[in-house]
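Enquirer: Pasting the structures in now, so scroll down.
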Structure P
Amino acid sequence: MTPEQIAETCARAAHEVNNVYNAAIGDPLSPAWGDLTDPQRNGVIAGARHALAGGTPEDSHALWLATRGAEGWTYGPVKDFAAKTSPCFLPYAELPEAQRRKDALFQSVVRAVAEALR
């Protein structure tokens, strides 16, 4: 596999695991991988590349904020894909623990899948 194929495979796996985690903590689910827009999918892949390069969960969240901000997302009390609002549109230190775990989980899945593919 090429590095780009590895990043996309890892991104897809982490996206699916994060949706399982979202369900477990009562958060709204993200669209399925095949239903993501190109910018959304590219953002997840960028997050996977970042994790593979050794980024931290804090850095991962900063990347997510920058990516979503560029797409017009803002803070809102509920996650709403149509309105582009999220209660996680905050600095990492202000996130609830369950949300910080989501960033760490994403990175762990990316790295584990990449290791399995090597």
Structure Q
Amino acid sequence: MKKILVVDDEASVREVLSRLLKAANFDVVLAEDGLDGLEKAGVHRPDLVISDVIMPRMNGLALCAALKSNPATSASRFLFVTTQTRLAEVEEAMKHAPDGYITKPFDLGRVLQKIESILGPR
């Protein structure tokens, strides 16, 4: 079973994504911000990290960079799910080479399609 770490400072977003992913037979780990996500990624070694960009303590860009630079977590794929839609913000996020970028509010079906395109068939 593929493991997905959801990192978002909004509890409602974590809950919606958790229910969606569990219903799709993914193992789900939740984190409240980038630092929490960094710690949990080191312990759980997720196949995919779904992260907001704007969060307290450590933002999603710093989280992505930290995970990619650590040999223990560098194999984890990365998907940003964020409210940031301005071109400059998207370009800055893409410098971190995520595997995908979806804007909020998001369509749950689109999120699953993007995950499947990143991780392959289950």
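All of the numbers you see were taken from the coordinates with simple rules; none came from a lab. Source: prediction; values computed, not measured. Cβ atoms are built from the backbone, for glycine too; each structure is taken alone.
Enquirer: Given a value of -21000 for helix-only ellipticity at 222 nm (-39500 (n - 2.57) for each DSSP H run of 4 or more, over all residues; to 500), point me to the structure among P, Q it was derived from.
Expert: Structure of origin is P.
Enquirer: If relative contact order in percent (Cα under 8 Å, 6 or more apart) is calculated from each of P, Q, which structure is the one that comes out at 22?
Expert: This figure was derived from Q.
Enquirer: Quick check for you: by distance in nm of label points 7 Å out along Cα→Cβ at positions 32 and 104, which of P, Q is greatest?
Expert: Comparing P, Q, the top value of distance in nm of label points 7 Å out along Cα→Cβ at positions 32 and 104 belongs to P.
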